[in-house]
Structure I
Amino acid sequence: MRKKSLSTALLALLTASYFYPLVQLIYAIGAVTGLIGGIRVYQKFSSGDPDTSKTAASWFGACIFLILVGTVLESFFF
């Protein structure tokens, strides 16, 4: 029985050690996605494309989704 509690504690420690860098990676991907989206929306706006607002909304939604995923994962596990 003691061995099982040790392995559970080790698993919790490993999860904690990998979790925060993973959340930071998700936030970094969200930031890069936001920058790429901003550049693409600017290009469409500059060229006079009529569906600029649709493109902006989809990129903005993708960035919000990535930020929410990191926050929700953090609230579930810690």
Structure II
Amino acid sequence: MDSTAWRNMATIKIYVGAAIRGGYMDQDPFAAIKIRRPKSEVIYLTEEELLRLTALYRSGRLEECTQNVLRFFCFFVLLLCI
């Protein structure tokens, strides 16, 4: 099961639990099902890729929208590192 399917099933399971507690359902269809979170593979940028991305950002050749998205993600990551 991929992470999107896992997330959707986990969300449905929350609503089913609420429906059972609210008296809208008698049985839990998830009672016999264990929904396991899949392991995700994290892929990091190489130093070369990071340098190329930085050079592209600094060149000003990107469209404004793309520049803003890149700026947001780069500086957001910096905040997480503090």
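FYI, it's all coordinate maths here, none of it is from the lab. Fair warning: this is a prediction, and the values are worked out from it, not measured in the lab. Cβ atoms are built from the backbone, for glycine too; each structure is taken alone.
Tell me which structure, out of I, II, gives 25 once relative contact order in percent (Cα under 8 Å, 6 or more apart) is calculated.
II
For the read-out helix-only ellipticity at 222 nm (-39500 (n - 2.57) for each DSSP H run of 4 or more, over all residues; to 500), a value of -34000 was computed from one structure; give its label from I, II.
Among I, II, the structure yielding -34000 for helix-only ellipticity at 222 nm (-39500 (n - 2.57) for each DSSP H run of 4 or more, over all residues; to 500) is I.
Of the structures I, II, report the one carrying the highest value of mean projected area of the Cα convex hull in nm².
Between I, II, the highest calculated value is found for II.
Comparing structures I, II by FRET efficiency 1/(1 + (r/R0)^6) of positions 12 and 44 (r between Cβ atoms, R0 = 41 Å, to 0.05), which one has the largest value?
II
Can you rank I, II by mean count of other Cβ atoms within 10 Å over residues 52-59 and just name the one with the largest value?
I
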